[in-house]
1. With distance in nm of label points 7 Å out along Cα→Cβ at positions 94 and 110 as the yardstick, tell me which of 1, 2 scores highest.
2. If distance in nm of label points 7 Å out along Cα→Cβ at positions 358 and 438 is computed to be 3.5, which of 1, 2 is the source?
3. Among the shown structures 1, 2, from which was the value -12500 of helix-only ellipticity at 222 nm (-39500 (n - 2.57) for each DSSP H run of 4 or more, over all residues; to 500) calculated?
Structure 1
C-alpha cells in the first residue's frame, strides 16, 4: 500500500453480477446493461517507440458509476505482452504493482525479465492503470508539495495546524474532483478488471498483485469467485485493517524490527560502535533523535529534526546492516565528523508509457487518498479521536506511532453516496506470499489476509526482508511458479528460509513497488 459503511441501495450492490462470464461475442446486448463496454475491441498499438514492438497498449472505456452505465465514462489504459507459445497458452495474467496510486500499464515490460519463462509461455501479461491513476482518467487535486506531505508527528502545539491541513486537503480535492471521488474505489477497480476480462474474451483471469494489489485481488475473488483462476497475492494487505489500520500497522511492525536491529548491531559493536548491548544501541539512536530535536543535524545539506529521523527510519530497520550503516553516518554528522557524500549516479528509472498525456503532478497522492477515503467509512470524523490515538500510540510505538495515528484527510473527506466496504471471506484458491520482515505490509498483515481467504495457501519467507517477493529470486518463487503453471497449490501453508544474509541488506529490488525512503539526506540509501 501507499495507508463499516452504511448499507447501499440494491442497484449498486448487484452490479457485480451484471457482466456475464462469457466472451464478448456471445454477450447479449439486450440483457446486459454493460454490453457497450464488454463488447469493445481495443485498438492495440505499439506503446512507445523506445519499447519493443510486441509491447502493445490500448485505451478502453468503463463507466464512472456502474449503477449508471449510460452515464459518464472513464478512460482505462491497458497493455499486453502476448505469449509466443500459442500451444501452451492458458489465458491472461493481470498485473498490479500496488499503491493505491501505482501505475501498472508498464508492468508487463518491467516484469518480463523478472518472472520465469515458463510463466510467460502460459499467459499474456496484461497491465493496466487503475481508474484515476496515470493514463486512466487521472485524478488531481491541485495540492502543493507541502499539502502532499502527510507524515506529520503529533505535537500538542501543532495539532490545530495539522487539523487545518487535513481539512484543506480534503476540501481542495472535493472542489476539484467533486462526485468523481466516491467512484475511485477498490470495488470499482475490480469491476474494471472484469471488463478487461470480457474485452479480452476470457472466461477467467489469473492475477499477480503486489502490496495494495493483494487487496484488489482479494476483492475481485470476493465479487467474482467464478471468474478467478490462479491468483498470486504478494506482500499482503489485511482486509480487516483497511485503511487507517494499514497505516497504523507500519508503527506496529516497526518496533520488533527496531528491537531486532538493536540486538544484531550490539553483537557487532566492534564494527559499528553503536553500543555493546541492545539497550545501549537503542539509547544511541534515541540520543541522536533528541539531539536533532534540539538542533537539526546537517546530513549532506539536509537539516534533520528528530521527527525526520524517526519517520525516515521507520522502514530502514528491517534491513539490519543498512540501518546500522545509516545510523553510523547519522552519528558522524551529529558529531560534525562526516564528509558529505557525492551525489549518486546511475541509470534513470524507466518511465511508463504516457499515451501522449501527462497526469497531474499530484496524481499518485490524489489517487492514494481517493481510494483510502472512499473505500471505507471507518475513519473517525472527530479530530480529538486522532489526538487521543496519536498520544496513545506514540507511547506504545515510539518510532512511528504518532505519525501513523495523527489526523489524515479522510477525517474530512466528503462521504455522500458510495458503497459499503467489501467483506473478504471466501474459499477461492489463491497463493499468498509474505516476507517475515516486510516494512510496508508486515507479517501480521499477510496472516490477516490468509485468515479470511480460506481456500488460499500461504508461503512465509522466514528471515525474508523487503517488500515484494515474486521476481526477486526468493525461496518462495518455485511454489508460485508451480501454482501459476500447473494450478497446484501446496497442501498446507509453507515456511521457507531466506538466504542467511537476506536480513542484512535488501539490495536493489527490481519490482516497482512502494517502499520507505530511509533517512533523508543519506545519498543513495
Structure 2
C-alpha cells in the first residue's frame, strides 16, 4: 500500500563528473576527508563508545602509507556484549511502529544525499574507487534506504490471499530478533547500509561487523544513523577479524546472518549457523551473497562495438573487484579475431593510476589481493595467450596496482575460466556455435550474473530459458544492477539468491504470522 507521504521510488541520479562544478565539489570533498585521515574510531555497543587494547588500521590501497582510520578492534568479549545490547534494544524496537522505522530510513537517506560527495571521497580513499564507481556506490546506498522504506510499508499492509467465510484473517510480518550483518569491502557503503537498514526497518536489531579493509566508511554511516535518530543498541558496531565474526555467527541469541563476500567464508558461515548452540531454540537463517564467475556471450550477429564496450566495462570497472564482474567472454568463432583486436585496443586505452585523480582503473584492495591476482596471471600464462596486461604497475604511491589483463584461447575448463579471481583478469573463450556457448556459460559452480550480445530474438529467448544465472542482461554489460529494476542475487554457489533491492528481500528479515479470528 502506498504511503501518501512518500512519492514513488526513483533511483538516485548519477553525477556528471565532466562538469566543472561537480569536479570542484569532489576535490573539495577529498580535501575535507584528507583533513580527517588517521583519526581513531571507537566501537559502538548499546549506544556507548568503547575502546579496547588493540586496534586495526585502514589504509589507502593506492598509497598504503596513508592511514585512513584507526579502529579499536573487538574480541569475543565485545562481540558478545554487542549481541546482548542488541537483544536488550530489540524489546522496544520491535514495538516501534513501521511508520517510525521508515521515517528513520528516510531521514538517513536525506543526510547521505546532502553529503553525497563526502561519502564518495571516503570510498575513493579507503577502497580505491574512482569518482564514477564511488558515485554509484553512494547512489545505491540511498536507493536501498528509500526502497526498503517503501517496501516495509507495503509489507505492513499485506493481507491473506482470501478471507475465509466466518473469519477475519490477518497476515503480519514480524521481526526475527538480533541479526549479524557482515558486509564486504567492495561495496562498503551500499551493501553494508542495505543489509543493515533492511534488518532494522523490519524491527530487528543488528550487530554490524564491517570488513577490516573498509571500517571507516561503516563508522561514518553509523554516525549518520545516530544523527538520524536510531535508538541505542539497534545498530552495534564491532570492528575486527574472523574471530569476531565467528563469535557473532555462533551466538545462541543471533537469529540471522546477512553476509556478502567470498564463497569460502559464506560456506563456513552457513555451516556454523546450521549447528544449534546450547540455549538456542530456533533455526538460524542465512542470507548469503557470494561469488561469481560471470560470463558474457558475444554472438556472431552482435553489435561488435557495443559488445567490446560492455565486456571492457564489466571486466575492468573497479578493477574487476565485483562479484558481478565479467571474468569470461565467450566469443563466436566468425568474429573471434576481430573482437580480440578491438578489445585489446579498447582495454589498452583505459587510463590507469590514482583513484583520487579519477583514473579509470587503479589498485586492488590490498597486498594479499595483489599477490592472488598476480598468481592467477602466472597460471593464465600457462593456460592461454596473453593479449595485454599481465604485470604489476608502478605508481607514485606504491599502490597495489595490476594492469588490466586479457588472455585469449582459454579452455572453458581452465583454472582462470573456473575460479573466481576477483581482480582485473579476463579470459576469452572461443565458441563454435550457440549451443556450445550456452553450455560453456553454464559450466561453473557459480550462477550470479551473465550477459549476451546478439541481434537474434530466438537466441535471447533461449538464453532467458537456459542461461542459469540470477541476473541476466541482454545487449548490455553484466554489472550495474539498479535497485528496484534488477533485484540482485545468484544461483548455485553464488549464494541464497536473496535478491537485494527486490520485492521479496524484506521477507528474509521477517517471519509471517497468520491470525484468524472467528466472527460472531
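Taken together, the values in this text are just the output of simple stated rules run on the coordinates, not laboratory data. These figures come from a predicted structure and were not determined experimentally. Cβ atoms are built from the backbone, for glycine too; each structure is taken alone.
1. 2
2. Structure 1 accounts for this read-out.
3. Going through each structure in turn, the value belongs to 2.
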